[in-house]
Structure I
Amino acid sequence: MRFVFDTSVVVDYLRDDEISTNALIRATEIGEVFVSFLTLMELWLPDKTSFSIRDTQKVRNIALALDKHAIAEELVEELYENGFDFSDQPSFEVCTQGKKWQIEWGQERLNIRLDPNDILTIFPQQRNKDEILRDIHRVHRYRGIKIIPCSPRSQDWALQILEYHFPVLGQKREQNSLIDSMLIATGITRRAYLVTKEEKWKRIDQINRQQSLPFPPLKIISPEQLLQEF
């Protein structure tokens, strides 16, 4: 039995997420576990990118709340749409310095700046080089993980995946569609289960089956499913 772990699950393991860690342990107990070199390369990328809010009324409501050391609902919505989630954090802290604020919750930290033209920009805290290298070494040292390159055959499959499914892969974050296609293709060539939290990968498999596209069935499971089914 073979498993290819997606970057999202590897990152959760590095953050000591219990479910992803247990899924990785279980997979190494019952089969072969593969992590792509692409995943290690992705660890150099920021988890989340900066973004701006330009709606004047929304900006004013957010700034007013931050001045009172509070989080406006508009900011929660914007953060959620950009990949941040406050839902599992019961508390947070807001530090104010003029028209700059810093929000801390759990291990997350955001720097927020209000420009003179009423544009609010959110800057996520980025990891430093030593932290990134430590994560990469931790994956390399994990007993049972095999770090694998993308084979020429995987590249062929990835091109076909992009041809048929770029609208699905690129709906929100186009820059990830290339890596996603390569990881899915690696699962195909290795005849492995793809362990991921990405719902759009399941959508691709559904489209393949519904339209009888020239792809083998994809074996896509979440970390939770891996623990339940194996």
Structure II
Amino acid sequence: MAALITSLIPQQNFESVRNAIGAILAVEMANQYTLYEGTSPAPAFPYPNINKCYVERIVPYDLKELPAINVSVDSAEWSYQSIVKRDGVVTFNIDIDVSSTGAPSSMSGNQFSGYLMQKIAGLVAAILSNQVYLSGGGPVGPLGFPPGFIGYVLIKRLMVMERSELMTDDNLSTVRGRIQVDVKILENNFGNSANPVPLSTVMSKVLLTDDEFGFLIEITGLS
């Protein structure tokens, strides 16, 4: 039997949203660190300088790579489908891995890594809950996509992972937090290479590079 689908199937919308979440976090976390460095007096607890931000990384981190963020798809549940479209909710995992590197003498390594993870988790939740990404405005909708592409963005939960689940070669004084985000996404069943899925506006500021560990998000501009 000959294949009945005769055009190239493009990247699906949930893949585009996953990449956009990673790009938003890479850009905004870098900007927060820049703002922190220029703030006087400095906040009591230091803002993190995120070393790396990935999508769908499965290779364990080396400790020198931390702190790092990895965005991946957890699950999807579509509640409506017709010949031309389907929509539903996709759950994304945002994993935050940190180590005790840089801990002050007044704190134990475990205490510092726990505080640092929670600081990053708070920033992640605040970034994705900010009005500019939650609801958009004008010609831009949630997460930088065109209006109507995304139904809603919901920060669902924060979990502290067991140490045995950490993606580090040495899990001493390291901790992982996981934020789960639900995004209601419209998928078009008739998409093809002539009708590609929309891209978030933030994607113009980054490059996704396969560095053999996963797709690393590299910032090309913050303006």
Structure III
Amino acid sequence: MSSFVLRFSFFLALVLALLTGVANESCAVTPVWITGTGGYSTYKMGYVNRDIGAFNAAYALSMDEVNGGLAYGLQVGMDVAPNVGLSVALERLSAFTEVSFWGGSRRFNLAANALFGSVHYSLPSYGPARLNVAAGIGLISAAGQLKVATTGSGTNVGDVTGNGFLLQGQVGGEYSVAPRVFLVTSAGYRMAKINGYEVDGDVVRNTDGSEESLDYGGFIFRLGLKLALTR
């Protein structure tokens, strides 16, 4: 994850500086904000869970399927018109399972980074609360690791990589808890699949030769804090 996050962190800092500069130069101050969120996402890892099921059946084990994971992210944006905003965000999606048994252990870390831009529309506010809807498009990048340890034979580790497109929509709300500080929450749905993902540079394939996929599509739930940098 390191190189991806470092590049995006630099990009995020640049975007934030530009947005703040635009806001300061405009005649009417343009609201610029930054939001940190944490939450949970469900996944549709059909191929991965099929392989886990076959492994469990072969060794009489109960390795958990990968059906969801925690997510945390950072978003920066600005209001470009009354009730309309634009943002860019990075979100880390966790996807993890492991099992230990007499023959060794298996550890699947299928984490991914989601980078996306969104358009937000806010409904008229009611006191300190306001509802909103948003739609986003972007990229998802696998950044995980497979670790297989076999008793008497050592440990094999492989890096999981691959990229795909992302689409998502959500409904949410925010509640003012202090000047420039808001509690935010949202729920939505994401479509994000990586076809032909690789382990150490080799494409993972099914027994019929077709490419396997990592599917991070599913429901998303977030809770966080939003800080208005200008007003």
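No lab work stands behind these numbers, since they all come straight from the coordinates. For clarity, every value in this text was computed on a predicted model and none was experimentally measured.
Here helix-only ellipticity at 222 nm (-39500 (n - 2.57) for each DSSP H run of 4 or more, over all residues; to 500) has been calculated and equals -5500, so which of I, II, III was it run on? Computed on structure III. One of I, II, III was used to compute Rg and Dmax of the Cα atoms in Å, and the result was 20.1, 59. Which label is that? It traces back to I. Assuming 43, 14, 8 is semi-axes √(5λ) of the Cα gyration tensor in Å, for residues 65-160 alone as calculated from a single structure, say which of I, II, III it is. Derived from the structure labelled III.
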